[in-house]
1. With mean projected area of the Cα convex hull in nm² derived from the coordinates and found to be 25.7, which of 1, 2 does the value describe?
2. Where is distance in nm of label points 7 Å out along Cα→Cβ at positions 141 and 157 largest, in which of 1, 2?
3. Out of 1, 2, which has the highest value for mean count of other Cβ atoms within 10 Å over residues 61-68?
4. Please state which of the structures 1, 2 yields -500 when helix-only ellipticity at 222 nm (-39500 (n - 2.57) for each DSSP H run of 4 or more, over all residues; to 500) is computed from it.
5. Supply the structure label, taken from 1, 2, corresponding to distance in nm of label points 7 Å out along Cα→Cβ at positions 45 and 301 with the calculated value 2.7.
6. Suppose you compute volume of the Cα convex hull per residue in Å³, for residues 149-204 alone for every structure in 1, 2: which one lands on 87?
7. For mean projected area of the Cα convex hull in nm², for residues 93-276 alone, the calculated result is 13.5, so let me know which of 1, 2 that is.
8. From 1, 2, which structure was distance in nm of label points 7 Å out along Cα→Cβ at positions 245 and 413 = 4.7 calculated on?
Structure 1
Amino acid sequence: MKPRMLYPMAAGVAITAACGPVDSPAPEVPTEVPVDPLCDPAISVPDGFCARVYHPGVGAARQLAVAANGDVFVALRNRGTTTGGVVALRDLDGDGTADQTERWGDEGGSGIVLGDGVLYLATNNAVLRYPVAAGSLTPSGAPETIVDGLPSARNHPTKSIALHSDGSVFVGIGSPSNACQTTPRTPGAPGRDPCGELTARAGIWRFSTDVLGQTQADGERFSTGVRNAAAIAVHPGSGELYAVIHGRDQLRELWPAHFTTTDGTEKPSEEFARIRQGSDFGWPYCFHDPSNNTKVLAPEYGGEGVAVGRCADMDMPAIGLPAHWAPNAMAFSSGDSFPPAYRNGAFVAFHGSWNRTPVQAGYNVVWIPFEGDAPTGDWSVFAEGFAGGQITSSNQADNRPTGVAAGPDGSIYVSDSLRGKIWKIVAG
């Protein structure tokens, strides 16, 4: 939080003789209110909020989940020779920072969600379920495998998951390529038509949690044409699934005859979308142009930035968010500790861009307000400063937000993928 300046009244006035003039008050001396030492000065949040460092670094953190008692569970991916798993954190003295840490599990993962007495962890090719009783930081036994053998080759291997109250689990399975070209990321190379990648990837699948040992064929392809739904969540009121979809890259680099540097920087949108059963968001044939809120034909399929063609029938996002920010997690608000303006909506963690010119952007947490059970169409940056300043390459970032979760009181937790730093954003 930014320090506030207070200007106190003078403690008193000096009187000369009984009939003499009254001296002017002593000059007011501004007094600076001390900054809360637990607030991270690098992270900018709205007035009245504080981003506390909940843990200085747990390792290769991905997404996170918060239990009803405030315990925090963080998915850890495999990195180098270090095996991932789960790290569980507990604040014992209520000061907003973790005092107890438990690390467990042999499988690295990204998606993580808590159920009734269980914890689900999505590895690159499976969804596991650990028995974790309420109030416990560690599992009481080995994991069960809900689904195994999910595709993970090439790009977008990580999986995100969301639980539905009907007993199903949604799994986002990203595309293995940028635009399904005959030769990946090659200037002028056409796209495969039809794109065979859509059979098993670039979509959201739904599986039952009551059946063990499933394969992808046992699930339902709930939505397609979704390049990479890394950020998915079920709305707590309506029960509808929402996602923030990664748009494709390199319009300018691959198709300079059709797209300018500005086009490549600002297009296409990262799509905040309500995901309906059977919906098709158009990848790789189409992309969303934020300049006119239109789905247009991709250059790999004959488009030049204006033609719509088959894209007229594709599903549209509720909001087109800035290009290349890389949405990696989403959490709906909860509790009542935040002011009313931040109580009904979604928080989205953006991992940050690499494909913008010349300056990179994102590396923040965005707030998307809802009215009732639907987004208003507005959005704003809620927390920023994670990258540490203006950068021209993603490898210059100090931190990269990759997970976001809401605590039972409404506080927001954010994870960093580089060092595993965890912040707890509180109000007041």
Structure 2
Amino acid sequence: MNDTLLSLSPAERRQRERFARKSTAVAENMLRRVCALSHCPEALTPFLDTLRRVYIDKEDVQTPEGVPTVGTYCVMVPPELVYAHGAMPVKLCSGSYTAFSIGDDHAPRDACPLVKAVMGAETIDALPVYQNCSLMAVPVTCDCKKKLAGWLSQRRPTATLYVPSNRERDESLEQLVRTLYGLSDQLAAVTGVPLRYEGLEYGCRVMANAQRELSRFIALRRRYPTVLRGSFAMAVMNAMSYTWAPRWTRQLRALNDELEQRAKAGERAVRDNIPRILLTGSPVAFPNFKLPLLIEEMGGLLAADETCMGERGLYDPPALVDRSVDGILRALANRATRPCTCPSFTDNRRRLYRVRQLIEDYQIQGVIYHVLRGCLVYDYEYQRMEEELEQLGIPVIRIETDYNEEDVEQLRIRVEAFLELIKYGGAL
């Protein structure tokens, strides 16, 4: 028994043991269901192994020797800046049902389940990926994230990042640039690596390599007939949260090579006539994969997603014009806000445009709008999204979930009925 366990009271030790058993069971079940889907590529194994190490084996992320980790809670934390300071960004937006139940004791009843899961994982002190971070970086994109930042700052070094609500104003961009300089100072304090052009150039090069391979991946996902299920794609993107970027890029290159070979051989992941679904709304973080899996287990195809735990966080590279330190930071601030489709912005026409673009690119036949209970910023936009999709003649359904398994059968019935609607052109 290690020193940490010995220092715990019997009640705390029992709580950790219960957490380990329950969280492991949920994660194992989700991975088993992912692997049970047909046409699982061999090159998907490293991504599933990453999720297994973090959530089942309870191991820390694998980094080069001596490289610290920085916990991030939103795609608006520029990974280029973290890599520039000699650290590795680790996205800690969790979908753990067990951590959620523990976090329920620390947050109001109607708080976002993702934030509750983060608080639970931090409290239970049983997941090294949380406990070993040298700094936490929390962009304030909603009220729950704001309170999370304050709660975390009482426990460990935390950087709270300003996110403008109006991204069109030059003053808002200037304030975000100052925020990134402040984050840089905090990163330098915990890593001992100051901000230099060489470091930023390295961080941008690392992420540009990942983005190029992701562009290839997206092109393969768009192919028709389809060569990859959406649940597999979500595993790939979730695994990036816990993978050193150059390693993830190599793994994705191998997966892309396999998918290209399958396409050349005429192989397809699913039949051509099954409903093609776009998933949008609140983030889908492992192990909360119940909705993507239900879509594909019930006979649909998760053809595309528009969530911040999917491709959204990486498909917009920064536009580097001024290659100075200040110029690169401004490009990162611009990338984090101007093209972003997050509902935290007051003017969100880009989100509607992006959804229309995905519907066309992926030949979408129906949209599932995912709302985590208490996630008001996404829930607030549903009506506008519904009106837009009605004009396009695309059926849409709002599905509200929580971090538990109690609603699975109800969700199964609703998803199955929605897929039947698309197949036979009925009415809800």
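1. On the way: 1: 25.7; 2: 20.2.
Source structure: 1.
2. By distance in nm of label points 7 Å out along Cα→Cβ at positions 141 and 157, the leading structure of 1, 2 is 1.
3. Values: 1: 22.9; 2: 12.6.
Looking at the calculated values, the largest one is 1.
4. Of the structures listed, the value fits 1.
5. Working: 1: 4.2; 2: 2.7.
Comparing all candidates, it corresponds to 2.
6. Derived from 1, not from the others.
7. This figure was derived from 1.
8. On the way: 1: 3.0; 2: 4.7.
Traced to structure 2.
Every read-out reported here was derived from the displayed coordinates using simple, explicitly stated rules and does not represent laboratory data. None of these values were measured; they are calculated from a predicted model. Cβ atoms are built from the backbone, for glycine too; each structure is taken alone.
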